[in-house]
Structure P
Amino acid sequence: MALVTRCPSCGHKMDVVALKCPVCGTGVTGRFEIDGLFALSKEQMDFVKIFLKNRGNLSEVQKELGISYPTARNRLNEIVKALGYDVEDEERASEREILEKLKDGQISASEAISMLKGMKKDEND
């Protein structure tokens, strides 16, 4: 079961006020802050799990999810923003990351070209 982080009535952020051990029944009451990761949508959390499983390799994430590299990058940027962090210009970051992978020999020139063309295609969609 997912943690409810928004009030179903008004939409404001919910507070956790009690914790209970399911084994012995010990409970703690108070006001507890929910980490921003728990406020992510199920889709975003699934993406984070796949991203971590692939050790941050967006090329592997995009292959596993069957999406384009730029779409994977955009989803990651949405999660970064949802966690309250600034995101550099997405297009430049994506281009820079593709070129770094090419430079490091992680991808071929044809893969880099395909990824860069995919970015332009996603912009037009």
Structure Q
Amino acid sequence: MNIFLFLGGLNGFLSVALGAFGAHILEGRLSDHYLSTWQTGVQYQMFHAVALLAIGILLSKFPDSSLLSWSGWLFFVGIVLFSGSLYILSISGIKVLGAITPIGGVSFLAAWILLMVASSKLF
């Protein structure tokens, strides 16, 4: 099993489901600010679900690339920390959770850097 193709598909699915949940269930129940925060989490989750799919495809061609593997895991950690913290913040209003979000953002940035480095070595 290609774990990154699986995680990409799972996160793509969850992004669509959580986007629909936000649009149909949370609208009118959350302030516009928190609904916007929720949608930011959905967007970033979908962007990085696609990145996970790309990593999975690349790893099928370059299975021994540790740079690609690390990039994939950092994308996944970024989704959990960045989008996950925004979802919980939106529903709970616990502002301290906003301190976790940048850690997820740094994880995304590191993953993109590793993908760039891998591309310079593999192609």
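Every number in this text was worked out from the coordinates using simple rules, so none of it is lab data. Note that this is a predicted model, so its numbers are computed, not measured.
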(request) Identify the structure, out of P, Q, from whose coordinates helix-only ellipticity at 222 nm (-39500 (n - 2.57) for each DSSP H run of 4 or more, over all residues; to 500) was calculated to give -16000. (result) P
(request) Using Cα Rg over 2.2 N^0.38 Å, single out the structure from P, Q with the greatest value. (result) P
(request) Match the computed value 15 of relative contact order in percent (Cα under 8 Å, 6 or more apart) to one of the structures P, Q, and report its label. (result) P
